[in-house]
Structure P
């Protein structure tokens, strides 16, 4: 059984998630920001090794109460059932 831990970057307000030794981080997709869509931001989750991100993760705040849409996006990324 996988256990997912959610963390909040206090500087950006972006939610990260961790499962085992991997961290899912939303990465800004610059190529999808166009004048046509008003330069709307779009993020794709990418996996990183927890040991590579150790310094950054020390500044994160562990959270549980996050919007269900964000929680489901992370759960889907990790191969879990959505809520």
Structure Q
């Protein structure tokens, strides 16, 4: 059995939402506006105007492992690390 890569490998920098749970002082909420910068590396599965989908792995029967959708508005940058070629 030969595995093939489901897409090119990309590194995506994006910002996520943050929140406070339970009771807290109103002044503590202002620090929530600090950007929560995130980084993910995976196989590029979808690239659409709405956003992208990356998967963290691929199985021999065509399955994907841990897919993640990131809205375009949250994406800071996308670095293309490799082409989607067979190994």
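Bear in mind these aren't lab numbers, they're just calculated from the coordinates by the rules spelled out. Everything numeric in this text was worked out from a predicted model, so none of it was measured. Cβ atoms are built from the backbone, for glycine too; each structure is taken alone.
Suppose distance in nm of label points 7 Å out along Cα→Cβ at positions 27 and 59 works out to 1.9; of P, Q, which structure was it derived from?
Answer by label: P.
Of the structures labelled P, Q, which one yields -500 when helix-only ellipticity at 222 nm (-39500 (n - 2.57) for each DSSP H run of 4 or more, over all residues; to 500) is computed from its coordinates?
Attributed to the structure labelled Q.
Suppose you compute distance in nm of label points 7 Å out along Cα→Cβ at positions 51 and 67 for every structure in P, Q: which one lands on 3.6?
Label of the originating structure: P.
Given a value of 28 for relative contact order in percent (Cα under 8 Å, 6 or more apart), calculated from one of P, Q, which structure does it belong to?
Value 28 for relative contact order in percent (Cα under 8 Å, 6 or more apart) corresponds to P out of P, Q.
On distance in nm of label points 7 Å out along Cα→Cβ at positions 11 and 43, which of the structures labelled P, Q is highest?
That would be structure Q.
Among the shown structures P, Q, from which was the value 6.3 of mean projected area of the Cα convex hull in nm² calculated?
P
Who wins on distance in nm of label points 7 Å out along Cα→Cβ at positions 3 and 75 among P, Q, i.e. which is largest?
Biggest value here belongs to Q.
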